[in-house]
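Novice: In the part that follows, the structures are each spelled out as structure tokens.
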Structure P
């Protein structure tokens, strides 16, 4: 059975994607993405923070803290799709992670919802419990 997002959840995910794409503009200022990913977790490098304003650094640190709410597959999806200077296409990420299309999109949806909650873009009362 396909789960359907309620309107507030759908809008929160749209807002989150916009927020993450705006962060990619900061990567240009920094010459690269500050987010690093290995097989087990995501890290943030502070090496290029001196190129940014205080509020921009805070924005990146909030995203990093929110990413800790995600499991490793969800972190991978968000990293490859939104947190690299050159983001990957969905099918490329799906292949890299060796996931079926259905599993990939289910995990991506859950990751974006959890991230929207962690960044306070979506009140927890507005979501379906099975997504957590």
Structure Q
């Protein structure tokens, strides 16, 4: 069940159905994006407001051209997803491609935790590039 909920989140978000994706997040969701401060969305985000802020920063700083979950590994309440992303930094036009792993926790049919592990070195270089 946890894996199906996470897959549904990707399906909704990937098809622009953001309200439906957000409805899968628990009110007390906790999102962690691990990386240096030069990657604008790095940090800890708590609750619905935090999730909205996180996704707002991502959308405000990046044109995501491809975000592809490639493999789903589920065990109980935990789901690990391996994927790749190709994006362009809005303020300087620099494109980058990275691989990532996202680890999700689902309880009571809702997503309560998201831990993002991206190649933030590559992302930091793209954000720092001169226009």
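Novice: For which of P, Q does mean count of other Cβ atoms within 10 Å over residues 35-42, calculated from the coordinates, equal 16.1? If you can, show how the numbers build up before the last one.
Specialist: Details: P: 13.0; Q: 16.1.
Structure Q accounts for this read-out.
Novice: State the single structure among P, Q that was used to calculate relative contact order in percent (Cα under 8 Å, 6 or more apart), giving 26.
Specialist: Numbers: P: 32; Q: 26.
This figure was derived from Q.
Novice: Then there is this: Hey, helix-only ellipticity at 222 nm (-39500 (n - 2.57) for each DSSP H run of 4 or more, over all residues; to 500) derived from one of P, Q reads -18500; which structure? Numbers along the way, then the final one.
Specialist: Numbers: P: -18500; Q: -9500.
Going through each structure in turn, the value belongs to P.
Novice: When mean count of other Cβ atoms within 10 Å over residues 51-58 is calculated for each of the structures P, Q, which structure yields the highest value? It would help to have the intermediate numbers written out before the result.
Specialist: Numbers: P: 12.4; Q: 16.6.
Ranking P, Q on mean count of other Cβ atoms within 10 Å over residues 51-58, first place is Q.
Values in this text are rule-based calculations from the coordinates and carry no lab data. Fair warning: this is a prediction, and the values are worked out from it, not measured in the lab. Cβ atoms are built from the backbone, for glycine too; each structure is taken alone.
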